[in-house]
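Asks: What follows is a group of structures, each given as structure tokens.
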Structure I
Amino acid sequence: MWIKGFTYGWRSKRGAYRTEIAIRSQDKLFDVGINWMCLAFSILQKSFSSTEILYDYRTSITDKDIVLAIKRAHDRGVKVCLKPVINCADGMWRAMITFPDEDMLGRDCYWGKWFESYTAFICHYAELAEDTGCEMFCIGCEMSGTEHKEEYWRELIRRVREIYSGPIVYNTNHGREDKVKWFDAVDYIGISAYYRIGRVPLDTRENMLASWNSVGEVLEGISKRLGKQIIFMEIGCRSAAGCAMMPWDFTHVELPWNEEEQAGFYDTCLSAFAGKEWFAGVFWWDWSNDLYSTREEALKDTGFDIHLKKAEDVLKEWYSKL
């Protein structure tokens, strides 16, 4: 089944999935026509150089929250990919998490500690994914600074497979698709697909489609070489002029609101990849759990949300026929 997906619940804190606003938001997401939901949430480590990942009982999303969100998806016939993510409390991007291979005495006193903590973190949620019947489990997201530690990742995957019986995906960042040497050990190649598709602000549909087709040629070769289908685990752009040129961006708040470019980004991506045998589908980024509710509010929102914008109509049409 082709993954007609969306990511839900990012930036959520303790209790956030259980509010009336969040439940209404989740129902609006189901109404788009998705058949998969990626439930993504973060737990913090103190800094990019910390070797311990510590659950914060004041703010971290709870297992109770996660179980409810999964159950509501399953009650609507929507499959779930559970995606626990590490973030850094010091604001550094998780891709910067890395350590020296050895200390001055030649000892591995960083990587072993960090992977011990990370494996415990991932295995906890792998067990929760198994217990709740999640149909997919994501073992990491954009961990670029750690991906070269192949032996540790293979051991983590082995441990996860002892706990979780479903398919496993790893989510690398775009541009690193051929640098993860252990992709053979997982079931899908996951990518944060924030490729630069627009060359100028408000670029044409033809130019965007040509950019996607160029991306697709590269990815098809990687997929065939590894014998794995590709999933866009994250993909999207904001509703602001110029964002298809830098779809990863959330910092340029001065860019003017525009829904045409966002809608074109969605439409051309699906035009380029829908129906490709080597491509398994997409999880768009992202659907807020505290979603606005009126068109007037949508006209002021320059974020990734598509509710009550043209991109939502584009996606509903695509998902109704896929």
Structure II
Amino acid sequence: MNTLTLLLIALILDAILGEPDWLWGRVPHPATLMGRAVEWLDEHLNHGDYRRFTGGLTITALILGALILGLIIKALPYAGILEALLAAILLAQRSLADHVSQVATALRSSLPEGRRAVSMIVGRDPEELDESAVARGAIESAAENFSDGVIAPAFWFLIFGLPGILIYKVINTADSMIGHRSERYQDFGWAAARIDDLVNWIPARLSGGLICLAYWSKTGWDSMLVDAKHHRSPNAGWPEAAMASVLDIAVSGPRSYNGTMTELMWVNEAGRTHLTPEDIDAAVRVLWRSWFVGVGVLAVLWLVF
């Protein structure tokens, strides 16, 4: 089977099965194993006077390890079936939609419950969030992770097969763990953060474009082109701006991290700022509608080629 066929199978399997607790409660998820590798390298290499250099060695070792593992698996008998299954495991459409929906459910129960739920998917201080801020955090996470968790891994699988998606996921995992501008990771995580920006450059823009295409929204496209640059991230602004436009809401804006208020620019500033659980539900519908359109585009390519 060719890579496009395998990708379509993986996308459908992920959408149906997600990440079943009965399985990942018994065996470690591949992303968990990647995280353990990052932790080990962090513990053993993140010290001394040459942390930018050792951080570069860290991300290089992770990439080479993912490449070798991918090539070994591709050489196995019936590798196509295994590739599709692994790709489905490394995609996150179903789990993303479920986690975001859980924030809406929790927020309907109470504000403290909503804060606890959103703290599982965003890094800002949850105790200072009101209802709108909880909803905004969930929606921003939905948009950003649609790119990072669905479109980017699918893109790199389509381009380079199993080695491509494994390399992307280990880069993205490393960035989430060590790619911070903190004293410990300012130098050590520099290479991981820069490479993550690079591998997400095209997928982030594809994600925003796909959201606009799903709603046939020229206004959303125009707004995304203008507002994406207002975001603090070179990539996350694209899907977030597209999501904000089709929902007619404002995202980003001021928020607190580790007790420090950060004055960030609004994305789609003219949109509504008072948000509710119903807006989170609407964002989940955007995720699925965009997913269906994306799968439809791939299916057309499959029929043509």
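Every read-out reported here was derived from the displayed coordinates using simple, explicitly stated rules and does not represent laboratory data. Bear in mind the structure is a predicted one, so any value in this text is a computation, not a measurement. Cβ atoms are built from the backbone, for glycine too; each structure is taken alone.
Asks: Thinking of I, II, which structure, once distance in nm of label points 7 Å out along Cα→Cβ at positions 31 and 127 is computed, gives back 3.9?
Replies: I
Asks: Consider the structures I, II: one of them gives -11500 for helix-only ellipticity at 222 nm (-39500 (n - 2.57) for each DSSP H run of 4 or more, over all residues; to 500) as calculated from the coordinates. Say which.
Replies: Numbers: I: -11500; II: -23000.
Considering all the candidates, the number was obtained from I.
Asks: Name the one structure among I, II that FRET efficiency 1/(1 + (r/R0)^6) of positions 39 and 71 (r between Cβ atoms, R0 = 30 Å, to 0.05) of 0.75 was derived from.
Replies: This value belongs to structure II.
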